[in-house]
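Novice: For reference, the structures are reproduced in the following blocks.
Taken together, the values in this text are just the output of simple stated rules run on the coordinates, not laboratory data. Keep in mind that this is a model prediction, so the values were computed, not measured. Cβ atoms are built from the backbone, for glycine too; each structure is taken alone.
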Structure 1
Amino acid sequence: MKTLVCIYCEGNDTKLAVVTKEKKQYRLIRVSDLDLVSARQATVESFSAISLEGMSGDISLGDISGTEPAVGSAASGEGLLTSALNGLNLNDCEFIPAITEPAVHYHVFEGAKELKDNKSAKLVQAMVDEIQKSKNIAVPKSNLGYKELAGGQHIAVFADGEIHCIENINSLARANGRRYYRIPSVKCADLSLAYYAAAKKKFFPDDYSLVVYIGKEYSKLIFLQGKELKHIGATLDIGTLNLHTYDVYFSKILLEMENGGIPRIDNVVICGEDESENLVLSFYGTFPEANVSKLDFKDLDISQLDDELKEKVSSFSVPIAVAYEYFSELEGRYKGINLLPQYVREDQKFFQFAWYSLLILPLLFFLTFFFTKTALVNNKEINRLDKSINELTLVQQRNQKIIDEIKHQQSRIDNFGSTQAILDSASKGAEVWGNVSQKMADFIMGRKGMWITGIQSDQKNQVTVNGYSLTRGVITAFSDYNEAILRSITYEPLREKNAYKFTMNFNMLQNTGKVK
């Protein structure tokens, strides 16, 4: 189910209608009548009303707090739209603006018959050239639409200047934190109303019909021949707010009939703000042979509206007609005019590319494919190399353990010689000391009056022997026995006996003799 938010901007008056279609049933969900221009002017005036003139002393910002209207408040245009659309999921809606004069310009083109090949491209170019020549307005071909009139002429339709409806929708989107809301089409209000009236009313092919739309400040006169558009009258600066007599309409109608080549009026269809019986009777009085009727909405489900809005549904004829035309286009039953500006088309593109940038898209595709394939191949090679690195790392760790074990064994082997030398040296020294000790023990064994108190050795294999003897001659014999040098003999009384303390040195490597 597609939800359309159709907005018709006409002067200060803005009509809004939310329409959906389920199967073949059109449903009017919501309508609203807004004055966005006055709301915007009131917002601007609220800012300009803050004046610093006449202030003295300290200026306090607290004095003017609350004077600035909040963004999206009911005082602003965005706030009015937000309130009118409250409860709808705007992200899923499509906005269809409808515009009329002065935002829309019409140009009747009569040169279509002169074109040998009446193709749309050549026809549009011819219209653009004629508009440039006659009205001095440069119209981009993408912003121009046309409609064939009854009688073979064509009417060119184009928008010029800023379209306030689009700006209101964009402001609403920004107020709700969106860059934009989807705007697929901008419709011409007069053409949409003419198509809707022709579709809902039964007109004979030779009938000349008048569709009268009465607004609050402006009114429109649209002429049909059969079901085809014949002439669009100039916008009338009269409406329900400034209308004093219906006679003004009839003089304008007669003038537009003369301008459009309308010989008579067979049908009159009334819609808009005023469809009273007095208006109907006035048209009967002016065109007694015409069939005067109101634009009906029998095929439209308005059950969701309250009773007051149901009575005023005709005032929303234009946005309802716009929704009907757009749904007909989607179903392929009608080809209308789309006045959507090019800058809006560009803003709503998913990719912000110009037309010539599309030529690069195939190159981007192949480059993306190439780089993706290269990345996948490189990733595969990287995975293979990572696996090889892990395997080699394990081998390196095992080899390192073997190398460490070899170094340990090599160290042990290298230390064996030193150990053996130490052991040999120790065994040799032990043998020498054994010989020295045995030699001294053999000498002392038979001499009980002598004893040794200390033996010391230095690094030069010199042995120092300290001891005592009861007889002096034994000390001399012991020195000769060991080929020692007697360093000192001192007399020391030992209890009741005489004793001699001695010190002697000898070389233990040379002392290998035996006791005598």
Structure 2
Amino acid sequence: MTDESKPAAPADETAQIGRGALYLTMTKLYFIVGSYAIYFGLPRLGGIRGDALFADYKKVGALLSIIGTVLVMGTTQAIARFVGKEPHKARGIARRGLMLQMGFGALIAGGYFLIAPLIARDDALVDAIRISALIPFVYAMYSVFMGTLNGEKRFAEQALMDGGFTTLKIVCVLGFVAVFQTAAGGYAGFAVAACAVFVSSGLIVRRGHRSKDLDIGADPSGKSLFLFQIQTVGFMLVVQSIVQLDIWYVGWWGGWDEMLPEGQTLTQAQAAGALYGSAQLFSQISYAVVISLTFVLFPLISGLGEDVAAARRYVREAVRYALIMVVGVAAVLTATPANTLDLLLRSFSQARELVPGGEEALRWLGIGYVSFSVLFVLCAVLNAAGRPRQSILLMLIVLCVQVGLGYLWLPQHGIVGQGVAGLVGMSVGLAVGLWLMARWIGNVFPIATCVRVLIAGAAVYAIGMLWHPDGKMITLVRCVACGALYLLLVVVMREFQKADLEKFRKVLPGGKKA
């Protein structure tokens, strides 16, 4: 059966799916804003060591994100797949998963606590790592509740919990940093927020279960849950190694001077960490905005079975919307990278004098994350379809290229070399991913969409390069204006058409049904 002959999804399902994507996208955008509120606040609330505190927080955050995001995304996907296949067993699956995760989380958090002295170079980082070890333990159990909500397609409640977590995290992290003036204080606030949201999420999930029966029999067993989770967790471990560890490569292989120059507030090593960490943060906005698409895709693909035509239709549409979003983000942020980095760092001029190349690192890495974002969507589909080994292989390709080229290029080209290494690795991974997807369900890459959004992105990029006045406020205004222009160009070129607008109207609360 061809795509054209395939009947459309029922109106109620379309509205539910669309609203889920809308809620989760809004939550993810709020998460991005919240994360940047924290990162903007750290240098300003940390006193004279503000930028160094930011660099310390970012380094610990890179390690914590690998562990925490691996647990949250990997466990959420595993639980969502089993709940999506058998929603009548949701309560029992959640209980079985929670018992499994208590032990798993304790093992990971305990190990992370113990190895803190081995991975940190100074006492400040040791304290921050040890305090943050509580967070993976909480995440391991919290993600069971998120996976249950996702599998039951309770997207609004899932978005509510994530949004509440973001709010608490902003307040607690910045509040504790203002009081203690250390990265360790920030992670104490983070842990308090995580514990509070874990308790509230458990209450929300329990109240809304469509099934009340805890006795689900032998299937899915704890063993089958664990074996699938190991694969999704392995996938996310490789993903987070790609998106987080390159800031550590910069420290390991860059050969930076760690002596504080007279009259300066940053060492060369700290300047390199702050600049590359900032380039990471802005580049990864593209990756962050597509995560909401994968949350919606996961329960849909899990329930399709062998319906290849439906899978191709869902994936192609998701890739299309991902391209529209991420190309615009990259074009706006990389057109004038110096102005973009200056938005975040208090001592950008000093850091640039100590370590040149921060602007170019952002430019190349930002373009690389366009490819990585689309690849992540494809891998989420493979995981949902029970093919996590293929997604792990794709991400391992990216990681190996990124690490290998970074090792070769960092000593010669500084942080620019690592940025280019990321771009090459992510592009190679996407090419292989599209080839694998084509072999499985056919072509899912909308070439016409790609051409149109690249034209719109190039136009905005050119305007951004021509119009780049100094000043943080005017830079923000320029980013907003260029973003609006990009969306206008997408509409003018008929990439976003009346049919898309009608879909959007239907998914709004109170929107008319087909």
Structure 3
Amino acid sequence: MSANAAIELKNISKYFGGNAANKNVNLTINRGEILSILGENGSGKTTLMNMIAGIYFPDEGQIFIDGKEAVIHSPKDAFRYKIGMIHQHFKLVDVFSATENIILGLSEKGRFDLKEAAQRVKEISDRYGFEIDPMKKIHEMSVSEKQTVEIIKVLYRGADILILDEPTAVLTPQETRKLFSVLRKMREDGKSIVIITHKLHEVLSLSDKVAVLRKGEYIGTVKTSETDEGQLTEMMVGKKVSLNIDRSEPKNCEERLVVRNLNCVDREGVKILNNVSFTAHSGEILGIAGIAGSGQRELLEAIAGLQKVNEGEILYNNPKTGACDNLRDKTPMQIRDLGVRLSFVPEDRLGMGLVGNMDIIDNMMLRSYKKGKSLFLERKGPRDLAEKIIKDLEVVTPDAKTPVRRLSGGNIQKILVGREIAASPTVLMAAYPVRGLDIGASYTIYNLLNKQKEKGVAVVFVGEDLDVLIELCDRIIVIGSGSITGEVDARTATKEEIGLLMTKSADSKGGQAK
């Protein structure tokens, strides 16, 4: 064991049922170092760190802290070893202040001195460069402020080893830069920082070393200064992958979808879309950027007829008939028949568009069974389509007759996206189409979308990764709190410019950025 090792994992394995989430993992985390744990969704990153943090207990193997074997049964045990984990989903009480949340659960003789605790919170903030008001209520905070409270919470408890799970998933580029600055100060203070991520550019800009997991197994650790995106991708996927998006210039652009002053209200009367207006052209990819939960999903569902529209127009210029249809007056089936397709990939992939108990062929038939002209359903076309998608998108399945529920999330996703693209739409709305896919499959989807654009399809792409949005799209509109806050040319825009728009307030009269 290295003299500088804070934690060493030896032959750690964790099983859920018959599946190995982690298998024989050997990993060292050093003092005064930022280590990125890199891997695709489902590679076992979070499960492994949850065992260090006391959320799970390993089925096999040993954990050593400062050279001595440690038994960590709970987060309380982890704190005894000065280990704290900041989870992707925050665990805060909205009506409490930052300080009240930070001291919640601590045992202390007598009454807590809130003023003294707030002063200690301020001292921690000043030491590392956090910007936080100790007495501010959680419900009044931005996402980055809530994350700050979670980090200070573990520092307050004396953590020297911090594990952050996908810490930049809900941050703007500016907030990400601030977070990285704070983490570097912690490293200088001798703390061990572990970042769980799948974003290569962040790994290369922040960490000292990168440990790669693939399908639950430890592949290796490399120095960040001695590697690049190509090598890390090959370690993650197990083969060389081209990380290029072949973006072509838009041609023969015509107004295909025009959204005017769209307003939607949820069941509780809260406005979720506020005077949204934009135009999607044929032969281009229009990106939609925004912090998670800003209204992206509701916007696409409103266009597809799945979300009630209270005010506004959704005009579709039909290239086949030359007619201009208001989709607001159409049912989801009528909208789909016009050529407007929604390929929405939610966290529950089987909750929209696919039936888990049906096989792949039958799921291909879902879009066309009503067009049957006889008592018997025609299966040759759907079978050919299923086999083509399996081949082109490298779907891992025994055969086309396998029930969809038996496939992994990523393979279910490939089937869903592949089927919508195969329908030859004139408008294709793809929301988070690569969520859960490995890098190779992701770039396959990006290039498929580009091919649709070259065929004259108006592609609307909602994604989480700003680097991909800038590289793939022609234009990007930014949505914040249900309003359009700006539009940029993707070829010249920067992440910082988009990040500012993501946090900008919108003019209540016109829904445009101030």
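Novice: Thinking only about distance in nm of label points 7 Å out along Cα→Cβ at positions 143 and 431, which of 1, 2, 3 has the largest value?
Specialist: Comparing 1, 2, 3 by distance in nm of label points 7 Å out along Cα→Cβ at positions 143 and 431, the maximum is at 1.
Novice: Sticking with this structure for a sec: A value of 6, 26, 34, 23, 9, 1, 0 was derived for P(r) over Cα pairs in 10 Å bins from 0, in percent, for residues 87-358 alone; which structure in 1, 2, 3 was it taken from?
Specialist: 1
Novice: Taking 69, 53, 42 as the value of Cα extents along the principal axes in Å derived from one of the structures shown (1, 2, 3), identify that structure. Don't skip to the end; give the middle numbers.
Specialist: On the way: 1: 183, 74, 48; 2: 69, 53, 42; 3: 75, 55, 41.
Going label by label, the one that fits is 2.
Novice: By the measure relative contact order in percent (Cα under 8 Å, 6 or more apart), tell me the structure among 1, 2, 3 with the highest figure. Don't skip to the answer; put the middle values down first.
Specialist: On the way: 1: 12; 2: 19; 3: 15.
Going through 1, 2, 3 one by one, relative contact order in percent (Cα under 8 Å, 6 or more apart) is largest in 2.
Novice: Can you say which of 1, 2, 3 returns -28000 when helix-only ellipticity at 222 nm (-39500 (n - 2.57) for each DSSP H run of 4 or more, over all residues; to 500) is computed?
Specialist: On the way: 1: -13500; 2: -28000; 3: -9000.
Computing helix-only ellipticity at 222 nm (-39500 (n - 2.57) for each DSSP H run of 4 or more, over all residues; to 500) on every structure in 1, 2, 3 gives -28000 only for 2.
Novice: Tell me which structure, out of 1, 2, 3, gives 0.35 once FRET efficiency 1/(1 + (r/R0)^6) of positions 79 and 127 (r between Cβ atoms, R0 = 30 Å, to 0.05) is calculated.
Specialist: For FRET efficiency 1/(1 + (r/R0)^6) of positions 79 and 127 (r between Cβ atoms, R0 = 30 Å, to 0.05), the value 0.35 is produced by structure 2.
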